[in-house]
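Take a look at these structures.
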Structure I
Amino acid sequence: MPKILITGATGFAGKHLIQALKALKTAAKSRLDIYGTCFPDRPAPSDNNLSFLDIRSEEEVKSIIRRLKPDWVFHLAAVSNIGYTWKNKT
C-alpha cells in the first residue's frame, strides 16, 4: 500500500489535497496511507497521522522520511505571511 507524506498538511493546499486523496481512496477502493506534517501548531492527540515538523531542520526532515519511508512526498509547507518572512529571515 502506498504511503504519502504531505508537508504543510494543515495549510490551505494541504487540507484540500488530503480531502482529494481520501475521496480517491474511497472511489478506487484502494489503500493509501496518508501522513501529514504541521507547523507551528502541534497536532491534536487524535491526529495519529499528523506529525509536528519544522522543515527548516534538516535532521527533523530526514528523521520523518526514515520513519515513514513514503512512496510519494507532496511538499506544500510554506509561510504565507509575507511580513513574517521579512522579519524572520533564516
Structure II
Amino acid sequence: MEKFIKGVGWLALFIPTIIFSGFVTAELWGWFVVPLGVPAIGIAHALGLRLVVHVATFTYAEDKRGQGERLANAIVLPLFAWAFGAIYHAFLH
C-alpha cells in the first residue's frame, strides 16, 4: 500500500509538469512558428506534438536517475527553454 501511495504522489507531481511542458511548447510555438504563418496551437496540441517528437526520436538507454532527478529535469528543462525563448523573442521585437 505504501508503494501505491508513493506512486500516486509522484504521479500527482508529474502531471502538472507535463501540462507545464505543454504550456511552454505552445508559448514557444506562438512566439516563433506562428509569425511564419502557421496556426497557433493550444496546450493539448502541444502535448501531442511533444509525444510525436518523442516517439519519433526515442532511443532506449537505461535511466539510472532517481525519480527526484527526473522530476527536477521535467521542471527545469521546460523552464529554461521558456526563459531563453522569452529572451530570444524579446530580441525579435
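A few remarks follow.
- For the structures shown (I, II), mean count of other Cβ atoms within 10 Å over residues 8-15 is largest in I.
- Answer label among I, II for the case where helix-only ellipticity at 222 nm (-39500 (n - 2.57) for each DSSP H run of 4 or more, over all residues; to 500), calculated from the coordinates, equals -11000: I
- Label whose coordinates, when semi-axes √(5λ) of the Cα gyration tensor in Å is calculated, return 29, 14, 14 (choices I, II): II
Bear in mind these aren't lab numbers, they're just calculated from the coordinates by the rules spelled out. This is a predicted model, so every value here is computed, not measured. Cβ atoms are built from the backbone, for glycine too; each structure is taken alone.
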